[in-house]
Structure I
Amino acid sequence: MFNNPLAEARWLRFKANKRGFISLWIFTILFGLSLFAEIIANDKPLLVSYDNQWFVPVINEYAETEFGGEFETEADYKDPYVIELIEDNGYIVWPIIPFSYDTINFDISGAVPSEPDSVNWLGTDDKGRDVLARIIYGFRISVLFGFILTIVSSVIGVVVGATQGYYGGWVDLFGQRFIEVWSGMPTLFLLIILSSFIEPNFWWLLGIMVLFSWMSLVGIVRAEFLRCRNFDYVRAAQAMGVDDKRIMLRHMLPNAMVASLTMMPFILSGSVTTLTSLDFLGFGLPAGSPSLGELLAQGKANLQAPWLGISAFVVLSLMLTLLVFVGEAVRNAFDPHQQK
């Protein structure tokens, strides 16, 4: 499987950690399912067969006139009139959960939030939206946000740490002083101030978090480069006139990446927690976005509806627990003192 014996040994050590290996599979399956959220939970049919023609409303928009209706606007597939038109000459295939994250269930007879039932399996929130659908979409947003933030901030941190560690001197001194000042910036207060005159969105929030999250790997990479730059093979490469960029990428970065990779799952879990916390406080994603933090806030505001807080808590706890187990397994796999 691997051409490198060291990489194969690390993979075998990772697989030997059953808890971490199984956690990786579970997390991968859950995330993979969430990527197809529009197919699992949607208020539009997956497939419509009408008059011997096939339609895919979950992907394309179709006017009501396509199904014998009167209006040129997009068909409302929840409308009994449209349903009757289609079923007279065909049939409809619905997703497992016939609600999207922003679909309001107007058929609820009682007050909202409504309790779990055969239609809304985990109940509805305070606006009548399906909780399970919002959890599926919210899980995807949380993980994607965490992945992007982890990758971008890690790349920046590795570059900064490598530059400081390799060149040292005034470059390292200036970098350390800048990090000391920058890390002391009150991130939450800045977000509150910016949110007062800028409407937050996914990319805006991601950009702000990158500005304050890139420092997590700087210290580790810097220490590795400070150690490696005094090795004989690095000195020999410098004496031979090898380009600094080539020395850093080819001979020093692999040593630093071992320590960096072991930190990745923990950085990812921290990124997910950060987004959840901001959403809980109301300074995260725009109102109405599917979010685990927003669902936790609803649970806090609606103590008479425990399914809101419990559902979000269970999903968030499961996600973070799986990431911690994977992180521990990766750390042990890369530990040179671990026995095969």
Structure II
Amino acid sequence: MKNYKRFLIINVLVFSLALQTGQACTTFSLAHDGQQVFGKNYDWHLDRGLMIINKRGVLKKAMPGTQKDPGRYAVWTSKYGSLTFNQYGREMPLGGINEAGLVVELMMLVGTKYPEPDARHAIKDLQWIQYQLDNFSRVEEVISSDAQLRILTYEEPGLHFLVADNTGNCAIIEFLDGKLNLHTQDTMTVKALANNTYAESREFLKMHKGFGGQFPIAKGESSLIRFIYTAKMLKSYNPLVQKSIVDYAFDILANVSQSSTKWSIVYDQQSLRVYLRTSLNQKIRYVDLNSLNFSCAIPVKVLDITADLSGNIGNEFYEYSRQINLDLIRYAIKGTSFMRNMPEQFIDQRAKYPESTYCAE
């Protein structure tokens, strides 16, 4: 009981800190009979965002951070096309999937400490996601990239990541005390993540019925409670008596949603379909990556994530422009407490940044 109370106190502290920024996301990976899906609730205080079709064959240099870093910035050419969800500008996704079926998603983690500058190439936290989607198809490759790549030391807020590929492999990537903290499939009791470290979440889960403990599992909005309720629903999935795996994934997201849940996303990693619903449009719609043109020879296209659409929305994308990017970045930065004092010059530079990339095909 003493340990349980201690975990609850930690959970309250973490949740209260998350509420200060409005961010408390939940993610999970679920597999059955060769089908692999990945679910994400984006819990934040801002609704607007773009779905962006990112191209293969594009040469990029990482965007510099707001504080000077002595290291070299990463340079790469995208190997895979991807579909991402962006709120803080093009090339700075909150998550997404590439044409190889790799999914990378973020959640806030209080207590994150990124590495100090060293010989590795540097990159911003959100662009780290784009780098992984641009370059890799497997979880093992994402993990191995840590030998050459580091997130800039002073990025905020702290983040951790759930990564999954279409073979069913999954990993949690955290940065604690300036070092990579990794959980792979071998050590993952549950393929889920919220806003506590995975180690804290796993220990809390062990205290509950069905996972070795005595306490009942109930619903709630705090990080640890959302984690254990997600774990319960993942364990309870029975395809013989329940709906499709995609529909069940949306059920999980609905059961751990909050008043701040803005986007609910389900990635079908085998069929390469992305399903979503938003707080402003509850109709489930989808994009089929197989129908998208990832050639960098044609312009990048985007779609307002809150648009009043339904069904297959793949043909609704329209051509990207700097003004679209600028409007979104200004909306997001001015609406985010720890960023709103950024000078207009920074906003303009961020909006122009995609023009520094070019098609190398």
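Supply the structure label, taken from I, II, corresponding to distance in nm of label points 7 Å out along Cα→Cβ at positions 97 and 217 with the calculated value 2.4.
Computed on structure II.
A value of 13.1 was computed for mean count of other Cβ atoms within 10 Å over residues 49-56; which of I, II is the source structure?
I
Check the numbers for distance in nm of label points 7 Å out along Cα→Cβ at positions 65 and 249 across I, II and tell me which is largest.
If we compare distance in nm of label points 7 Å out along Cα→Cβ at positions 65 and 249 over I, II, the biggest value is for I.
Mean count of other Cβ atoms within 10 Å over residues 33-40 was computed and gave 20.5; which structure, I, II, did it come from?
Derived from the structure labelled II.
Given a computed value of 1.27 for Cα Rg over 2.2 N^0.38 Å, which structure among I, II does it belong to?
Computed on structure I.
Taking helix-only ellipticity at 222 nm (-39500 (n - 2.57) for each DSSP H run of 4 or more, over all residues; to 500) from the coordinates of each of I, II, which one would give -8000?
Going through each structure in turn, the value belongs to II.
From which structure (I, II) was log10 I(q)/I(0) by the Debye sum over Cα atoms at q = 0.24, 0.29, 0.30 Å⁻¹, for residues 105-168 alone calculated, if the value obtained is -0.91, -1.09, -1.13?
Answer by label: I.
FYI, it's all coordinate maths here, none of it is from the lab. Computed from a predicted model, the values in this text were never measured in an experiment. Cβ atoms are built from the backbone, for glycine too; each structure is taken alone.
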